[in-house]
Structure P
Amino acid sequence: MNLLALGLWALQQDDAAGAIAAFGILFFLFILIFALGLYAYVSFCLMKIADKLSVPDSWWAWVPILNILLLVKMAGKPMWWFVLFFVPIANLVVGILVFVAILEALKKPPLYVIGFFIPILNLILLGYLAFGD
């Protein structure tokens, strides 16, 4: 029995436990679908930015660890910077430097990097960089 069928079955039950279980299952499904959609959006935007910059292997945007390598390639930084993304505190500095280099490669103001720290605005900025002029 799949999760949706289980959630609908629990919703039909008259007891409170069934209603709570149904809510939990449907909430989990909603979060899962939302997260997958967000992942697809960010991956697609990164792939389009890589295509704009003529970086080979833009499909790396869809693979979890390879997308960090793609960011480093788009920034034109040495590939060993990839390791710095896994070092606490250093990852913040390296992330800012990588995104500033990507913005400069796209001929956008480096101050746009501030937008990557603001929720929702970061998604809009990513879409602007991918699909804008």
Structure Q
Amino acid sequence: MNQNFPKEEKLKSSKAIERLFSKGQSIVRYPLKVVFLVNPETSVNRAAFSVPKRNFKHAVSRNKIKRQMRENYRLNKHLIAEDEKIKTDLLFVYLGKEMPKYQNLNEKMIALLKEVSRYASQSVDKNKAL
């Protein structure tokens, strides 16, 4: 699997993000939170990243954390893309109040992606049973 993060894999639509918050599930592995929703309408997994302005006043700090989260996702997205039939929309939110260590962020990202993959496959199995 290629490890790039092309434009079509970026979640940008405000309607899709609203639907994610209204119907999606969330998992927290401090300092990361992921809100996800299985979306059979898309052909790829889509992801967005957020760092609250309340915790980091300077845009430079917020952008650095988002860059680190995007890089961790890009390197580990194969964990969620193992099942080609399941496509999800993901929104990662950084909850911490201090600058993260890259390795810690990487460990939490891997744990979240594995858990999202497990939840997504369970929800698809439930829908097939109905």
Structure R
Amino acid sequence: MTDPEVAAGPASQVLRSAVQLFANVLEAAHTRAELLTTEVEEEIQRVARLLLLGFAALLAGILGALIAGFVIVIVFWDTHRLAAALAVLGVFVLAAVICAFAAGNQLRARQRLLSATRSELARDVARLRSQS
């Protein structure tokens, strides 16, 4: 009896190698797709959590600042109502400016979207180029 690999010949081995190469490429693409979806899911969860916490902080801060401003104006109503109102306004404007700068810094400091996927794909390309 003859060995099936020997009987198949070189064309069969080339075909088998091509199929194996395609399977490896498909497996790598599948792994990268899983990484991509994981990163997208994590980013969606992070943004949702950030929006929820931001909204809660904003609501609590607005209500607290509004009540504090009313209290200050009421306390100084008989003597310095205009100065008290302007001081409360100044504090609100200063807080808004500080928050705007902080938000801008956060946006500039964030990690690029899908950075892990991009780096893995770059490594894959580098490996493929070094092998050829």
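FYI, it's all coordinate maths here, none of it is from the lab. Computed from a prediction, not measured in an experiment: that's the story for all the values here. Cβ atoms are built from the backbone, for glycine too; each structure is taken alone.
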semi-axes √(5λ) of the Cα gyration tensor in Å, for residues 23-86 alone gets 29, 14, 7 when computed on, of labels P, Q, R, structure P
Comparing P, Q, R on distance in nm of label points 7 Å out along Cα→Cβ at positions 31 and 63, the highest sits with R
Value -14500, calculated as helix-only ellipticity at 222 nm (-39500 (n - 2.57) for each DSSP H run of 4 or more, over all residues; to 500) from one of P, Q, R, is from structure Q
Distance in nm of label points 7 Å out along Cα→Cβ at positions 39 and 111, calculated, reads 2.7; among P, Q, R the input was structure Q
semi-axes √(5λ) of the Cα gyration tensor in Å, calculated, reads 39, 15, 15; among P, Q, R the input was structure P
